Structure 1
Amino acid sequence: MPASRLSAEQDAQVEIVLKELEAEKKPRLRRDEQVDLLDVEVAESLRDDAKTVYVSAVEGRGLDHLLARSTK
């Protein structure tokens, strides 16, 4: 199964659980990890947005931004 399809299925399951918990309206921040494992061109094209932060613990990429966004 392609990663994007698996990701979409996982996102759908998260939405179901959050709705069951009546938490679907709470603010959320998605973090996509291990971007250091992507092709260089793909990794360099990724840009954080209002809902997503891209991180790599190995490279230290995005960690400050993730911390800052998670404490808002």
Structure 2
Amino acid sequence: MKITQRNTSVKSAMKTKVKAVTAAAEAKDVETAKKALAAAVPALAKSAAKGAIHKRNASRKISRLTKAVNAIAK
């Protein structure tokens, strides 16, 4: 039960940070998106390290978020 609770907490925090990046990217707010991405990447990596999500899943999400932020930065 403790592992499930930890995973839920880690995933929830990760999802919140990912949503901040996507919201900023959709609003085309470059500075906010970059700051949110800088917070989301370590959260995704930590989730993968703790086993809450698979490492390839984290890598894929990081890649897609970075691509979205870079697209609005141009």
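A short reminder: the numbers here are calculations on the coordinates, not readings from a lab. These numbers were taken from a predicted model, which means no experiment stands behind them. Cβ atoms are built from the backbone, for glycine too; each structure is taken alone.
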Using mean count of other Cβ atoms within 10 Å over residues 34-41 as the calculated read-out, with 17.6 as its value, let me know the right label among 1, 2.
2
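Quick check on the output: -30500 is helix-only ellipticity at 222 nm (-39500 (n - 2.57) for each DSSP H run of 4 or more, over all residues; to 500), derived from one of 1, 2. Which one produced it? Please report the intermediate quantities before stating the final value.
Working: 1: -13500; 2: -30500.
Structure 2 accounts for this read-out.
Given 2.8 as the derived value for distance in nm of label points 7 Å out along Cα→Cβ at positions 10 and 26, which of the supplied structures 1, 2 does it correspond to? Don't skip to the answer; put the middle values down first.
Numbers: 1: 2.0; 2: 2.8.
It was calculated from structure 2.
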33 is what came out when percent of Cα pairs over 22 Å apart was calculated for one structure; which of 1, 2 is it?
1
Assign the value 35, calculated as relative contact order in percent (Cα under 8 Å, 6 or more apart), to the correct structure from 1, 2.
2
